[in-house]
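Presented below are the structures under discussion, each in the form of structure tokens.
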Structure P
Amino acid sequence: MTLVVSDLIVSYGSAPVLERACFTAPRGRLTALIGPNGSGKSTLLKAVAGLLPAAGSVRVDETDLERARRRAEFSYMPQDTGAMVSLTILEVVLLGRLRALGWAIPAAEVSRAAALLDRLGLADLAHRTIDRVSGGQRQLAFLAQALFREPSVLLLDEPTAALDLRRQLTVLEAVRADAAARNVPAIAAMHDLTLAGHFADHIVCLGGRRVDVEGPPEYVLTRDRMRRIYEIDADVEVSPGGGVRVSPLRAL
């Protein structure tokens, strides 16, 4: 499935946040959504997920958003994954497919959820309640829930924000592999431009309340764009083996 957003307009009261934002998130690829604080990354993801009212068009393989939601499942993971409930981490993951599985959960699905937790480094915490783990571990648990749901469109708001360096790599590898294996679009709002340049196949950059540019990392992540959108001087290096490294030097 390919996600196509056209002329998306979102306002908070009378204040416009996004004005005619347009972009495409290709199937089987990880799309990084970047931009300075306040540029509308979280707002855009919420609007696509149907959590905010918006004008414009959001289509999945030429199907309008409402029909797509009935036919296909969107999975949205917010920045704030706070949850003070007494569910175990394994139960939190299994909730991702409650609608499909019902209350009688096959042993094979429990095994699949446990394998996913192992992949994300949470196997030892599977039976600990979600309110008794760190913020980063809780974030990983809700990412596991989003992946376990096997959505047709995966939307992640800062999925690596509370994680250490090793977990950041693990998460982005898992998301990219899941999108490729199931041939679905995955969109992740990201602040770390080097991680975006290394893991994303496609980048959408917000600026001035709209999409400034989209394309492959080496096309989007340029010194000129760092100055114009982020207001910084930065060294931008394209690696011979693929990926882009952004090294901030000074604020303008």
Structure Q
Amino acid sequence: MSLEVVKLTAKIGEKVVLNQVDFSLKYGEVHAVMGPNGSGKSSLAYIIAGREIYEVVEGDILLDGESIKDLPPEERALKGIFLAQQDPPQIPGVRLSSLIVAFINKRLGAEDLSKPADPGVVKRMHEVATKLGLDRTILGREVNVGFSGGEKKRSELLQAMLFDPKIVILDEPDSGLDIDGLRIVASYIHQLRESGKGVMLITHYARLLGYVQPDRVTVLYNGKVLATGGPELARTVEEKGYARLYRELARQRA
């Protein structure tokens, strides 16, 4: 069972942001997506999650063999796609605990989204928040309003742990974190993998990959797949940089 992106070409307006991109992610593995700014990493994440500003020109997105390309974002989320954004938006007036309860209730088919349909969810919220190094009071705060960069990252990971998705997309979860925060996030990425989730890990650098060894690595460059491989590819990128790797591969393919 897996997520598959097949020959995906997509654009915003007239700008092509992805060109014939193939990507696959099996449950229980971490697949790192690397590349410089503007390479298409975040675009790939947003398109998988269903962000509507993107137009898919060609290709498909399959979850367990079923196309989700034409589903709205909320339906993809209910089917098991979770996106932790690089800079998640503020939601004034909505407490973090209310957001978590509403989503879990919706997935369970409850009509009332305000009161926990799962009696154990509040206890789990407190337990996971504490383990992530978050003060429990964050659950009563408005989503991302006044959150530090580290709090945003850990809050997104908190949701990933509680929503129980099939696929977790983490867009640069290492940005804004100190070493202690990085270790905590890495520990939970391990837990996500061990619990059978597929983790798509987007990053510029190999810093986080020193704590989380990916099963596979894909490098995007100018909206195309430049290279795919095992964890050694991340080390190659760190040593050579993207531009040099691009030149070397271009010469080999000429």
*Between structures P, Q, where is distance in nm of label points 7 Å out along Cα→Cβ at positions 134 and 158 highest?*
P
_Answer label among P, Q for the case where Cα Rg over 2.2 N^0.38 Å, for residues 190-229 alone, calculated from the coordinates, equals 1.28_ = Q
_Starting from the value -9000: which structure in P, Q was helix-only ellipticity at 222 nm (-39500 (n - 2.57) for each DSSP H run of 4 or more, over all residues; to 500) calculated from?_
P
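Only the coordinates and a few stated rules stand behind these numbers; no lab work does. Not measured: the values here are computed from a predicted model. Cβ atoms are built from the backbone, for glycine too; each structure is taken alone.
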